[in-house]
Structure 1
Amino acid sequence: MQIGKGGDQLIPVFLSKAELEDYGKRISNRRGKIFQEKYRREVKGFPRVQELFQRVLADGKKIALASSAIGKELETYKKVANIADLLDAETSADDAEQSKPHPDIFVAALERLDHPPEEEALVVGDTPYDIEAAGKAGLKTIAFRCGGFPEETLQRAIAIYDEPADLLARYADSLLSG
């Protein structure tokens, strides 16, 4: 499964280098157009994400959204999850030379948060690419099963929850509460 990788990492899985040079940009643009026209209205947030973000902020922590999505798609996701006003920083594919599983997105997010110590930063993600990219940036990850990946692909995370609502329900006992 390739979901969770940025387009710069995904398209080369399916195209040769020559095809990528000839068609890569057109395919990427077409994919974005299809998403906007056909699927954007179907995007739904996971339950209780907004409440989880509010809880994290109430504990005095900062939140950076670090996504491999392109800017326009990221705006859709923030709106659907109702979290746009709950972010201290954000990064998208536009802010990284390479997307997940490369660490660039997380490195950019740390910069936007004024370089907190790595031991004080946690990544929360739902793909093995989140875990891999975070690890390359020296960060630990809390993973969600709701991304659709088999649990064995998430084992490098320091904790695994079903979804954001599950983490919120067990927040007091989680690594986020510390």
Structure 2
Amino acid sequence: MSQGNLVERSLEALIFASRWIMAPFYVGLIVSLLVLMFKFVQELIHYADHFWVTKETDVILGALTLVDLSLAGNLLVMVIFAGYENFVSKIDTGDHPDRPEWLGKIDFGAMKLKLIASIVAISGIHLLKRFMTIEEVAKEDLGWLVGIHMAFVVSGVLLALMDLITARAEVHK
């Protein structure tokens, strides 16, 4: 084996092993998921503790907050699983009956579309919460919220369109 070939193989082994640098990022996201769960429980306790004396609008706002936190949690789980599987290593669950059907099937393109869809849903819930208390929201702030939400929607549509164009180009090769 030549010295150049040895250097190349060593460099490639180092590059391949460098994917493990991402593992602490996913552990950090798991910690974020735990923090989110504690916030969810805190909101649930507050919501349940006051529901007897709460107005209907506040009940809906409380429920939307819980849905919002759930969507953020789902987003984290998706990024943890799919990111780890796509960039670090396959997750070996064996024959575990609770293995999610989508595990191992979400590529980077699908992950980014699911990510933007989750962001649009979270943004939509945040916007709906503001509409529920529209009398307390400055009209300029409401305009910004709608504009930001529409930017997410348009970004999602454009990402999906780019993926569609790419997929069609691959088929016609």
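Since every read-out is calculated from the coordinates, none of them should be taken as a lab result. Source: prediction; values computed, not measured. Cβ atoms are built from the backbone, for glycine too; each structure is taken alone.
Taking 51, 33, 33 as the value of Cα extents along the principal axes in Å derived from one of the structures shown (1, 2), identify that structure. Among 1, 2, the structure yielding 51, 33, 33 for Cα extents along the principal axes in Å is 1. Of structures 1, 2, which gives 3.9 when distance in nm of label points 7 Å out along Cα→Cβ at positions 16 and 120 is computed from the coordinates? It traces back to 2.
Quick check: 25, 13, 8 is what I get for semi-axes √(5λ) of the Cα gyration tensor in Å, for residues 80-127 alone, calculated from one of 1, 2. Which structure matches? So the calculation was done on 2. Work out the source of -12000 here, i.e. which of 1, 2 gives that when helix-only ellipticity at 222 nm (-39500 (n - 2.57) for each DSSP H run of 4 or more, over all residues; to 500) is computed. Comparing all candidates, it corresponds to 1.
Thinking of 1, 2, which structure, once mean count of other Cβ atoms within 10 Å over residues 96-103 is computed, gives back 20.4? Source structure: 1.
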